[in-house]
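These are the structures in question, set out in turn.
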Structure P
């Protein structure tokens with residue numbers, strides 16, 4: 001679920017500045033994949049701060065990288081609970097992709113999900129500082145809204161712009177109301193060519 005992001009630097013960086021007041025910079029990547037660089041927003045010294053991360057973790061017990069955590073269990077699963085308590089972030093992006101396999105067809109159709117007014121989407125995430133300057137990212141998913149459910153059984157957990165500071169600053173138990181898909185963020189879903 002949600003293994004590809006769409007990042008269009010212009011106007012994304014300008015809109016993050018307008019909405020959050022953070023001088024955010026990133027590079028365009030129309031097919032951002034796990035293990036690649038993802039620029040996120042977190043808190044440091046009570047200020048919004050840009051953090052460069054790499055998407056995915058691989059705990060010693062895991063056979064492959066983990067890129068997503070379920071919002072319903074992120075606060076209790078040992079792999080995620082400390083990062084959820086201490087290292088929450090948001091992932092500003094222009095959209096994300098899902099693939100839908102139609103009955104009786106081997107080919108999957110690719111769909112792009114974006115804000116209907118081309119505003120940034122803020123995906124919820126947690127991060128893991130590693131040795132040196134390396135930081136790993138895991139994005140959060142939730143049960144899909146009705147408009148997204150026919151494409152995939154999960155969707156990214158989106159944070160409303162007005163709730164970004166609450167998401168980043170609050171104690172983990174206070175975040176329960178934000179751990180489901182907000183219905184009022186307008187999304188447009190279109191076929192993607194590749």
Structure Q
């Protein structure tokens with residue numbers, strides 16, 4: 001089966017990250033760490049990495065972008081750019097949530113920056129939520145590894161791994177398997193969408 005060319009973008013955290021997987025399966029990527037300025041850098045980075053992959057934008061068969069949760073401005077930059085490229089080319093665009101793209105390890109608690117006093121959290125056995133550091137401390141388990149761009153603000157565990165961008169190879173792999181379903185939309189965990197962590201109900205039969 002002939003491979004496809006996939007362009008992937010992540011601006012959900014404190015970085016501007018772009019990767020291309022060409023039809024041969026080779027991955028080319030570039031990441032610049034920044035808290036602002038993604039809007040100015042993203043398109044030049046896309047053009048650069050597409051060229052390194054030996055193709056052009058016209059050769060892209062599928063687009064992928066991280067949809068959140070994450071920094072509000074960064075998410076808008078990545079989504080707007082990929083939506084525009086997909087609409088202009090008529091090619092599909094896949095949105096993948098930040099939590100899903102980072103890991104599916106059952107012993108990892110993902111902690112992301114909101115730029116406010118609370119944190120975006122995906123904790124094993126709990127619903128995705130916006131939590132205060134104190135609320136997070138109340139549910140932390142000693143066996144969990146903390147992973148994300150806000151682990152420095154998280155209490156407790158010494159097993160903390162800071163990251164400023166999602167694993168781009170994982171983003172590409174997930175997007176390659178997913179069917180297109182319209183243009184990707186942002187995922188926000190705030191306002192009416194915010195919920196306090198609640199333990200999932202487990203029924204034993």
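Bear in mind these aren't lab numbers, they're just calculated from the coordinates by the rules spelled out. Note that the structure is a prediction, hence the values are computed from the model and not measured. Cβ atoms are built from the backbone, for glycine too; each structure is taken alone.
Remarks
- Per mean projected area of the Cα convex hull in nm², for residues 56-151 alone, the highest-valued of structures P, Q: P
- Top of P, Q by FRET efficiency 1/(1 + (r/R0)^6) of positions 8 and 64 (r between Cβ atoms, R0 = 25 Å, to 0.05), largest first: Q
- Parent structure of the calculated result 2.8, given that distance in nm of label points 7 Å out along Cα→Cβ at positions 16 and 160 is the read-out and P, Q the choices: Q
- Rg/Rh (Cα atoms, Kirkwood Rh), for residues 96-143 alone - structure with the largest value, from P, Q: P
- Source structure (of P, Q) for Rg/Rh (Cα atoms, Kirkwood Rh), computed value 0.94: P
- If helix-only ellipticity at 222 nm (-39500 (n - 2.57) for each DSSP H run of 4 or more, over all residues; to 500) is computed and equals -8000, the structure in P, Q: Q
- With mean count of other Cβ atoms within 10 Å over residues 72-79 computed over the structures P, Q, the top value is the one for Q, the highest of the group.
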